[in-house]
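No value in this document is a laboratory result; all are computed from the given coordinates. Just so it is clear, the structure is predicted and the values come from calculations on it, not from any experiment. Cβ atoms are built from the backbone, for glycine too; each structure is taken alone.
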Structure P
Amino acid sequence: MKQHNGGAQDAWQGVSAPLRPLAKALPEHARAHNRSLVLQHLFHEGATSRADLARVTGLNRVTASDLVAVLLAEGLVTELGAHHQGKVGKPAILVAMRTAAFQIVTVDVATGRTVRGRLVDLRGHLLREAEVDTGGRSGAALTALVVRFVRRLLSLASAPVIGVGVAAPGIVDAAGVVVESPSRGWFGVPLADELTRALGVPVFVANDANAAVLCEYTFGGAGGAGLMVLLVAEGVGAGLMLDGARVRGNSDGAGEIGHVRVVEEGGLSCSCGRFGCLETVLSVRALEDRLAGLDEEAVQETLSQVGTQLGIALAPVVSVLNLAEVVLSGPRSLLAGTVRERAEREVQERTMPAIGRGFRIRMAARSGDDIQAGAAVLVLSRRLGVS
């Protein structure tokens, strides 16, 4: 099993910066924050000279140069050599982030009977992948299975692993405690701590929809001013970002839009114990069941009705939070056409022009692997302050 690089482990331990820092911080937080500023720029913009790093981050040249020296010693960045810009004087030395020199393990325990995992580099590029059947396990037995599964992935690593990102269904708090996940039998389980102790590698856990929104923010080109990712799978959940920060809510349950009632009369029973929830009409199984055996005209009529119901559920959220876009993550064959179009029109018709005019609903940039890509971002943001 691959272990951390010793020096890097000590330096990175405990780093947990806000997503995408944009300005200098207070003195007591300055070191970690400024480090994040440098890594953030190198991650997104590529090779840069020390002088340009100082300019774009707002740091003085001495501070920027000292941070680069530390990052060089840790092996996180490398020098690429002199860069001639046609100017008089000594050519600048470019430095770049070594995104292929470290790896991340990602795990998705949110889908059906299968736990899926990947080994990726810091860019999220797939190196290895595996999956295992849960065999119906839940609770402590499922936790033990995840431990064995992650150990297997760690053994495949060809470079130091900086952390493990786990996406789980249900309500997960900021410390990685699974507050409530009925489908997995986890209630009040400190999953991040348990896995960290068992594996000897930092483990971070987030709700699956929150992982998907991190993917869109980092790899999908989405802005963070007002973003919702609606995850449509066995259930329906959402991840939210406002003003560059992930929204958690009062009890870490922000985004549970799947249990908003959209059918007032004759609604189907929902897993939450109520009737007529959005999940009963929009989950993959619900859609497939309703469309089975219908001709094309009836299919389009049904999808239009579902899109209208989705738009009704989204409109007050979009209006209150002034969301710029909602991203649908799920089967394109079910969501990309009529459902998306009808929901977008419904939101625009139900909100004031200043909000609805610029609003859009689109499909996820990396639908199919956005949960695991987001789990990688979870590690990047918590370990390096990069998102």
Structure Q
Amino acid sequence: MLKKAFIPYKGYYSTPFSRWQGSMANENAIELGAKTSKRWLEQKAWDPKMFDYLILGMTVGQLHQFYSSTWAAAMMGATGIPGVYLSQACTTSTTCIFNAAMGVEAGLYKNCYTLMTDRCSNGPHTIWPNPMGPGGEVISENWLMDNFNADPNVGLKMIETAENVAKEGGFTKEQCDELTLRRYEQYLDSLANDREFQKRYMFPAEVKISRKKTKLVEEDEGVTPCTEEGLANLRPVIPGGVLSFGAQTFPADGNCGVIVTTEDRAKELSADPSMKIQIVAYGYSRTKPGYMAAAPVPASKMALENAGLKISDMKIIKTHNPFVVNDLYFGQQFGVDPVGKGEPGFNNYGSSLIYGHPQGPTAGRLIIEGIEETVMKGGGYFLWTGCAAGDTGGAIILKIG
């Protein structure tokens, strides 16, 4: 259980998410993340030099990735500070925030900036030497699609691992469609009153449209409207399965930033000094091979055990749900209603199932949304959890109020 690491209230932002090949498709994710952070810090009138370390989270390779963390720090204006680059697919943000918290807990950092950014659009294609192959034929790898379509450990597509969990949980397509529609309705709640909820944390990305012109990306791009009839008419992607294209997420682009610091410094930076956001506990897991969508359950159990808490102690739950089966299985295993209308609230105001999945910043946006919802509910414990490539999972618990 952690005791010394805090997040300032409003000491975070997330950009909107753009569907792949959308407005952010031609931006280097490292540059866009750093420049967006710089603009955000300028708006807050905060000097980037106040940070003593940068943790950069990113999964999909970009040009100059070799220098990514220190380059990003320099572009932000945090010159002179070192950094590290972390990659853990869908749980990247959580691991970045937890590592920052561990550094604060140990006295290694006093004020750490975590920047999570990714661009699934225009993904890199890597050529690997293969001197022992026929005629020295090289091995090529499409970073995005090749890895989505085959875990080298189990040889399964990600959706196939989700279907394995659906069979184990005994879920039907009708259940998947019903909860997918509910997730879409929850996202619509974030758009109510001129996007009142999203404007609590969302910061626009500035992208180039020509050498001399830029535009602000102020809203999510690529969200597909859902209806009961439309979802019912979609066939399962895998014959005999339960998951249609409507019941899974889509690749996206975006970035987010979260400050992790000491209690005193968090109070100084907080938009409301009476509001405390404490990082309490972390959990991780690796479930049985080929069952990725089940991994959030053991990860959450570990985080709860480390915190000395029960699932019933949570005010809000947010999940990375690349497949709606994730939430059905989590609810089944913990005895929690995934619909989210009571307590704990479950994925209210949106989830990655609906607004997309840029990898690195996905969990960060969800954590930020969870903080804001918990504040709206008067404080309490908040659990984020999600699965990641390789049948792994992560979880983090925050105490807010």
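-12500 is what came out when helix-only ellipticity at 222 nm (-39500 (n - 2.57) for each DSSP H run of 4 or more, over all residues; to 500) was calculated for one structure; which of P, Q is it?
P
Supply the structure label, taken from P, Q, corresponding to distance in nm of label points 7 Å out along Cα→Cβ at positions 311 and 327 with the calculated value 1.5.
The read-out comes from structure Q.
Could you figure out which one of P, Q the value 21.6 for mean count of other Cβ atoms within 10 Å over residues 223-230 was computed from?
P
Given a computed value of 6.7 for distance in nm of label points 7 Å out along Cα→Cβ at positions 55 and 295, which structure among P, Q does it belong to?
Matching structure: P.
The value 3.3 for distance in nm of label points 7 Å out along Cα→Cβ at positions 79 and 375 was derived from one model only; which of P, Q is it?
Derived from Q, not from the others.
Given 18 as the derived value for relative contact order in percent (Cα under 8 Å, 6 or more apart), which of the supplied structures P, Q does it correspond to?
So the calculation was done on P.
Computing distance in nm of label points 7 Å out along Cα→Cβ at positions 175 and 231 for each of P, Q, which one ends up highest?
Answer by largest value of distance in nm of label points 7 Å out along Cα→Cβ at positions 175 and 231: P.
Given a value of 14.4 for mean count of other Cβ atoms within 10 Å over residues 39-46, point me to the structure among P, Q it was derived from.
Q
Assign the value 4.8, calculated as distance in nm of label points 7 Å out along Cα→Cβ at positions 95 and 279, to the correct structure from P, Q.
P
Please state which of the structures P, Q yields 152 when volume of the Cα convex hull per residue in Å³, for residues 103-302 alone is computed from it.
Computing volume of the Cα convex hull per residue in Å³, for residues 103-302 alone on every structure in P, Q gives 152 only for P.
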